[in-house]
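Any read-out appearing in this document is the output of simple, stated calculations on the displayed coordinates, not a laboratory observation. Keep in mind the model is a prediction, meaning the values are calculated, not measured. Cβ atoms are built from the backbone, for glycine too; each structure is taken alone.
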Structure I
Amino acid sequence: SISTYTMAESNLSGKVLPPSRLAHVVLRTRELRPLVEFYKTFLGAHETAGNESLSFLTFDDEHHRIAIAALPSCGDKNRMSAGLDHIAFTFETLDDLMTAYAQRKAHGILPVWCVNHGPTTSIYYQDPDGNVLETQVDNFSTVEEPTEFMASPKFIENPIGVDFDPEDMIRRLKSGEPEEELKKRPDIGPRGFEEIPLLNLPLPGREGNGTVKNGA
């Protein structure tokens, strides 16, 4: 057979070869099953493997997108600690995003923040451990357009976005308003990071079925 090994021919001091995709996220928890059941519901996912201390979940053709490990000695979550802020999941259309919102609502999973960032229309949630999850749809059809928008004075003035009512969004979709119009971010002037609701988001309580209570 012919070898395809090319490392010796590469410029090892140049730019590092990027990966082909982001594969999965691993979460630690004190209570495994409530978190597993939450993600199965939240993502429409299924468990590909697992035991009493570990679970692997997927919602597409990857063997797992979320892994959850039970570590009873885990400490409480601290909103202001350094590290990962949230995980984002993209939908193809605004209709799909809002359909998933309505389905989660029917399962008792409610958002903590709905905002049009400009590049995306986004709905945020938190899981039973307080990890923040973003579900989003791209507001532009090309990669260049959001890059342009993020360099614009409008985005520099307000990098946070404009909040929206998800029920109103559904009504407008049902009335026939084009998605392209609904995804346009209104201009509300300056908005700073101190106005991000997630920074002061209380950690959730937990129901027995893994859903988050108290409006999260």
Structure II
Amino acid sequence: MIRSNMIDTTLWQRLILKGSPRVLQNLICADIHQMTHTPQWSAFCNQSGKVISTCWISTQNDTWSVDIPQSLENILVQHLQKYALREPFIITHSQVESDARFTMNYAIVHRHPILGTNTTERFTPHMLHCDQITDAISWTKGCYLGQEVIMRTHQLGKNKRTLQAFKTPHPIQAQSIQDEQGRVIGSIINQMHQDECTYLSGVVTEATTYFIDDQPLTLL
């Protein structure tokens, strides 16, 4: 677990991409033509509309800076190059700077989840709160990978699971969240311990009360 005031560089990897804007535009939920040097939260999805990786992305000159969870680096690089066979990206690596957005506290409280190998390709952007973050998903740019599923979910308004943030005064062992009847209704995405409390985020279905390890959770 990571204390909120610590920026753990092992959590994040910065990729510097140089290549076809057309290919990148077809792979990310946001509109790269609207981006600036200010980092934008977004996501890369598979064809089924499930998020491979969340990311921070910005542009400068003819390159893009893409900050992703470190554990997903190989998965995302393979994904990018798979769709850029004729125009492969030139990818270099850099270390993220000291910034509050790279803390676990930020990920949980602001609902900017840090995915890992056990959570990649399990959730749609809607389940991970991306549709509630300004410009994380472009609803007007046209086709991109996973767009059909993402747009259909958005238009129908059918999203049974959402990302929520919780706290509990107890240490936790379980990785699943239950309702008042003990039914599993969600799974943990991120967690940390601070000031004798455990803070966590999880993708859950709506319930009156949430529990973990038979202890009630408080919504943040």
Point to revise | At a computed 46 (percent of Cα pairs over 26 Å apart), which of I, II | key: I
Study note, to complete from the structure: From the coordinates of one of I, II, helix-only ellipticity at 222 nm (-39500 (n - 2.57) for each DSSP H run of 4 or more, over all residues; to 500) came out at -6500; that one is structure I
Review point. The value 32, 15, 9 for semi-axes √(5λ) of the Cα gyration tensor in Å, for residues 139-202 alone was derived from one model only; which of I, II is it?
Key: II
Revision key, fill the gap. One of I, II was used to calculate mean count of other Cβ atoms within 10 Å over residues 19-26, yielding 9.2; that structure is I
Review point. Comparing structures I, II by distance in nm of label points 7 Å out along Cα→Cβ at positions 59 and 83, which one has the largest value?
Key: I
Check your understanding: Taking distance in nm of label points 7 Å out along Cα→Cβ at positions 107 and 195 for each of I, II, which is largest?
Key -> I
Revision key, fill the gap. Matching 0.9 (distance in nm of label points 7 Å out along Cα→Cβ at positions 27 and 43, computed) against labels I, II points to structure I
